[in-house]
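Q: Heads up, there are several structures right after this.
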Structure P
Amino acid sequence: MKIAQIAPLIESVPPRLYGGTERIVSYLTEELVRLGHDVTLFASGDSVTSARLVSCVTTALRLDPKVRDPIPYYMLMLDRARECADDFDILHFHIDQFHFPLFRPLAGRTVTTLHGRQDLPDLRLLYIGFKEMPLVSISDSQRAPVHNANFVATIYHGLPLDLHVPTFDPKGGYLAFLGRISPEKGVDRAIKVARTVGIPIKIAAKIDRVDEVYFREQIAPLLKGPDVQYIGEINEQQKTAFLGQASALMFLIDWPEPFGLTMIEAMACGTPVLALRRGSVDEVIEDGLTGHMVDTVEEATVTLPHVMELDRRAVRRRFEQRFSAPRMAKDYMQVYNYLNSKQVSEATALVPTTVTELAIEPSESVH
């Protein structure tokens, strides 16, 4: 099958440091190529892929200090994709909804994975106005605020099985926080719990420009002392040791997390997760097996010792069973094949909401 993957331009594919969506686009693209499909990736020119790369900007936009407004670059990318759209059986978009007006006439040959939160009030009108566009959610929780939108499947993220080597006997003696520093990500809550139980915490995180004041005023004062270490952004190779040597991952978020890639990265390393029950957390974490879910910071403090006692081999096994890149690619191929076999009018008239309704065998992560 000839497949176009249209990626965000903010980071390269895969990203050098932080970047969840671009990382998933990379894993999916490489797995589809491995399966023998003819894949073209529309992305920044500094991306690395075994697919055919269409360079839409020279460098990832976040790394180019001259870039002030990303929208012109996306417009140019979409124009290039539209010009050669007839070359593809499926065009798979990962850029929110920018492409809807331009690709509406080709809706039956497109699919859009929604990577962000969907509880913003303006989005409902958008999905009503472009009801022809097939959508994939990355958790059932993500789609709940717009449940009447044209969803064809929920497909959980997956990682290459050889990306991280698990650590079953960690020696680090610390808790880990990985991701981005912002109010909703809960690094302050993670520090509070760590200090209460008396276990050091290491923080590997990106700071966006919009969060610099929050970091300076709210988080930087909490970093004083030997029990808290801020190490900044880390790359994919560094994650294996950082997560693997940790006793647990702290995921004390306070927002409707659409998926939470960090959770399955920890699981791939054999590391259990302590998480606040928000968004997709109860779909990703199996309570008492791969981690524990709590409802308050106080409960997190009491529960943390039980998290650290979980069987790390079982954590890794469940990662392999539920969150691998081969499983993710298989699930997307089911969706591609379904859409490719239908006319646009048929897809608009009766679009299934689950992979089960596609009359194909669903995997554990597809609902």
Structure Q
Amino acid sequence: MNTKRRGKLKIFMGYAAGVGKTYKMLEEAHELLSEGIDVVVGYFEPHGRQHTIARAEGLEIIPRKSIEYRGTCFEEMDTDRILRRRPQICFVDEFPHSNVPGSPRAKRWEDVMVILEAGIDVETTMNIQHLESLNDQIRHITNITVRETIPDWIVQKADEVVMVDLTPRALLHRLERGVVYKPEQAQRALQNFFREPALVALRELALREAAHEVGQRLTGSEPEPARADSEQTAEAHPRILVYLSADPKTAMAIRRAKRVSDFLGGQCLAVAVQPAGAVDKVAASAREALEKHIAFARNLQIDSRMLQGEAAPVLVDFARQNRITQIFVVRPHSRARWLGLISADPVQEIIALAKDIQIVIVSDRDPVARS
């Protein structure tokens, strides 16, 4: 019987560019090479950093693949070439990167999954701000919406996560000396992402995430599937339900519900409710927005359902049947157009019907004012 081994994934995680993730990764590549292990660099992004470029010397680097898009040539990681080369370990920089349109896969992390399935170990780099469930918190801290994200389950399934740390003051010193970016880029960075209060908050977030990952690995705990069993089991394994609607804030509720369930070691479910026999009456834009949120929840590996009937009673009934301990909802704006899905705002009705379940109303937070 063919039992092909899946490769192991190791992630070097930091809280900002310039903390030393890529350098640390390349340093490990050299150490393994000196031990006689067959290693290659599948993708390396130097960003003009001379000390990092020097650390790549002596390592086999797989040539990039050129892809033409709208008359311009772009270079991406050549996954097929890596598979043909078949090293023991492949080192891949910038895990969250979005591939240029026309690539076999949309995201570099998807390429990495293919390499792992082929039995090749991968070591890679990413920053905490690219973790999907933290997207709203990162925007609140930095005033910047991060577009390139990685689903939390990818990091949770990694065999090892290494935190590469550096104090914010030391990082700013590197930036000022031109080690991280060229002078003109460094000045722009200091006015935006690299403000010291933001870096302090990001570092704290990264350290907290690293501590959580260590805790999960030490206990070996994983969220269990929701099932209707004893009250004692429900208390031991919290079950969180997020109500999916077409409201734009629903994505924020999905992220927050997933993050809370992960930290509690519980199960997260997502439910959308459409009126029975009234699909044609729902505006096309509302249907499209709802489908997008369902797809987003499933991409985060949240068990998602589409039910029919009156929103609040159906949702609360489902919650009780599945022993849900918390329901995450968003309160729609009074003028929201997504009400084509239902006749009225269901939040108050959900609160009234689910007196035995904790209701979490997710609201947006104003971004931190720039200093």
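Throughout, read-outs are computed from the coordinates displayed, never taken from laboratory work. These numbers were taken from a predicted model, which means no experiment stands behind them. Cβ atoms are built from the backbone, for glycine too; each structure is taken alone.
Q: For which of the structures P, Q does the calculation of P(r) over Cα pairs in 5 Å bins from 0, in percent, for residues 83-210 alone return 2, 9, 17, 19, 19, 15, 11, 6, 2, 0?
A: Q
Q: Could you figure out which one of P, Q the value 0.9 for distance in nm of label points 7 Å out along Cα→Cβ at positions 19 and 203 was computed from? Intermediate results must be reported in sequence, preceding the final value.
A: Details: P: 2.5; Q: 0.9.
Answer for the origin of the read-out: Q.
Q: Could you tell me which structure in P, Q was used to calculate FRET efficiency 1/(1 + (r/R0)^6) of positions 171 and 283 (r between Cβ atoms, R0 = 35 Å, to 0.05) as 0.65? If you can, show how the numbers build up before the last one.
A: On the way: P: 0.65; Q: 0.15.
The correct label is P.
Q: The value 42, 19, 9 for semi-axes √(5λ) of the Cα gyration tensor in Å, for residues 163-250 alone was derived from one model only; which of P, Q is it? Walk me through the intermediate numbers first.
A: Details: P: 22, 16, 9; Q: 42, 19, 9.
Corresponding structure: Q.
Q: Out of P, Q, choose the structure whose coordinates give helix-only ellipticity at 222 nm (-39500 (n - 2.57) for each DSSP H run of 4 or more, over all residues; to 500) equal to -12000 when calculated. The partial results should precede the final answer.
A: Values: P: -9500; Q: -12000.
Source structure: Q.
Q: Now for a different question. Name the one structure among P, Q that FRET efficiency 1/(1 + (r/R0)^6) of positions 75 and 323 (r between Cβ atoms, R0 = 35 Å, to 0.05) of 0.50 was derived from.
A: P
Q: Also, I was wondering about something else. Starting from the value 20.5, 63: which structure in P, Q was Rg and Dmax of the Cα atoms in Å calculated from?
A: Structure P accounts for this read-out.
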